[in-house]
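See the structures that follow.
What follows is calculated from the coordinates using simple rules that are stated; it is not laboratory data. Being a predicted model, the structure only gives us computed values, none of them experimental. Cβ atoms are built from the backbone, for glycine too; each structure is taken alone.
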Structure 1
Amino acid sequence: MNDLYYSLRTKGWTKKEIQRATQILQSTEKPAKIKILDAIIYWFVLFVAIFGNLIISIALVPFLLQFRSVFLYTIIAVLAAVFGFLFDLLIRDIETIQKKHVIIAGLFIPALAIINIYYITSFSNHVSSVLQLGNSHNPISISFIYVIAFISPYFLYKISHKEPIY
């Protein structure tokens with residue numbers, strides 16, 4: 001509040017105006033219980049995103065064993081985009097999420113998704129070779145497609161609403 005006081009003072013505000021402004025700002029702060037609830041919701045959403053990415057990765061195994069090329073990439077992109085949209089919506093709906101939490105979620109979840117998809121693709125390649133299906137895929141390209149589709153709803157929202165991308 002001292003920074004605010006000096007900033008307003010240098011802009012020509014009177015002491016009475018500054019006191020009134022700080023009283024208004026302090027009265028609008030959330031209670032501690034609400035802040036704790038916001039943190040719980042944030043971590044719950046993060047857990048849901050981690051669990052959801054794991055479920056989607058496992059659900060991709062039959063598709064990876066059966067399909068090739070454009071059809072497979074389309075399935076992966078649609079699943080990832082839908083889940084990315086849901087994740088972005090959940091993160092945006094948390095009212096007082098701090099910038100650092102957005103960055104953590106924005107880096108952590110896609111990184112985890114890359115790892116999940118990479119290992120699931122490698123696993124499906126192993127199963128395909130054991131079953132002699134002859135249907136193997138490049139784990140890096142599959143992971144790349146998934147993550148690009150997963151983060152695209154976030155960027156599309158930011159661009160369409162002309163908001164800064166952090």
Structure 2
Amino acid sequence: MKDVEVFDDEGSVGRSIIHSFEKWVGVCFPKLYVSLLSKHNCLKPARDVFDFAGYDGEIDSRDVSFLGYQTEQYDGRNGLIEDYQEEGEFNPRGIVVIGDAANGDFICFDYRHDPKTCNPPVVLMIHDDFMEDQEGQPWRVIFDVAPSFEAFMDMLYSDEE
């Protein structure tokens with residue numbers, strides 16, 4: 001993985017807090033994610049832009065700010081991860097929101113196909129666009145971004161590059 005340059009963060013967070021959240025949502029996070037977020041709670045990387053194949057395969061881009069965990073240092077400037085988990089309210093089971101984009105979209109781990117994995121793909125969930133599943137249930141539109149967290153971090157770039 002590329003070195004991560006930090007634009008902003010809110011200090012460190014104990015791994016036990018991250019692991020408690022994992023247990024609460026019933027998933028296993030990638031070790032690299034746990035290591036990175038434990039050092040940089042509410043991480044905003046300097047290279048924060050990624051590309052993905054959006055509607056009709058057109059290449060689009062978003063930025064990412066990682067959601068944080070409640071600590072004594074947390075000052076409320078950035079979102080807390082537990083506040084973004086809305087399973088059943090337009091969010092399919094197995095999607096865990098880990099970050100957001102400036103336009104309001106969500107960066108997520110996708111456990112839908114393998115709930116037991118510790119290395120889920122990263123997807124983008126569109127906050128204001130919906131589709132229906134086979135039963136007619138409305139869900140937010142989801143686009144594949146990267147096959148793993150490490151691949152996601154490696155694809156990040158600065159829009160000034």
Structure 3
Amino acid sequence: MASPSDPQPVVDPVAGLIDIPLPPPVSLWPATWPARIAIIALLAAAVVGTWQFLRHRRANRYRREALAELTQIAQMAPQQIAAQLSLLVRRTALAAFPREQIAPLAGESWLAFLDRSLDGTEFSTGAGRLLISAPYAPIAPGGRQLADLVELTRRWIRRHHV
């Protein structure tokens with residue numbers, strides 16, 4: 001027998017406890033099928049939208065480059081502007097339309113084509129006439145005529161339909 005003066009063994013009060021079972025981790029994937037389908041549809045729409053945006057942006061790259069070049073041309077001397085605009089419009093048309101359709105056009109047929117692609121008549125009856133005459137004229141057109149031609153060229157580059 002143990003004497004009362006003997007120390008009592010220390011009993012660990014935590015030793016008899018049982019751990020509480022933890023719930024399973026929560027999944028980030030939704031539990032219902034309609035939510036899963038909605039997420040997949042949103043992801044598919046995002047992929048298709050991104051693809052179409054990139055395709056459209058790549059298809060219109062020639063427009064952005066032509067507009068940047070037009071800004072540089074507008075800063076040139078008046079004697080050079082008409083000739084450079086004529087070249088710019090021709091190169092832009094060659095980038096947008098089939099070469100077989102654009103290459104043989106000259107004079108009035110060229111202006112008629114530009115009018116058709118813009119749905120107007122400003123090339124054959126307005127400032128656009130300078131594209132066929134001004135590059136070869138010994139005297140540069142007036143400042144207002146060149147400004148109108150630059151603006152018409154800018155509008156054609158932005159809005160022509162292929």
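Quick check: 37.3, 132 is what I get for Rg and Dmax of the Cα atoms in Å, calculated from one of 1, 2, 3. Which structure matches?
Numbers: 1: 22.8, 81; 2: 15.1, 45; 3: 37.3, 132.
Structure 3 accounts for this read-out.
Looking just at distance in nm of label points 7 Å out along Cα→Cβ at positions 70 and 150, which of the labels 1, 2, 3 belongs to the structure with the highest value?
Values: 1: 2.6; 2: 3.4; 3: 1.2.
For this comparison of distance in nm of label points 7 Å out along Cα→Cβ at positions 70 and 150, the top structure is 2.
Looking across 1, 2, 3, the calculation of helix-only ellipticity at 222 nm (-39500 (n - 2.57) for each DSSP H run of 4 or more, over all residues; to 500) that yields -19500 traces back to 3.
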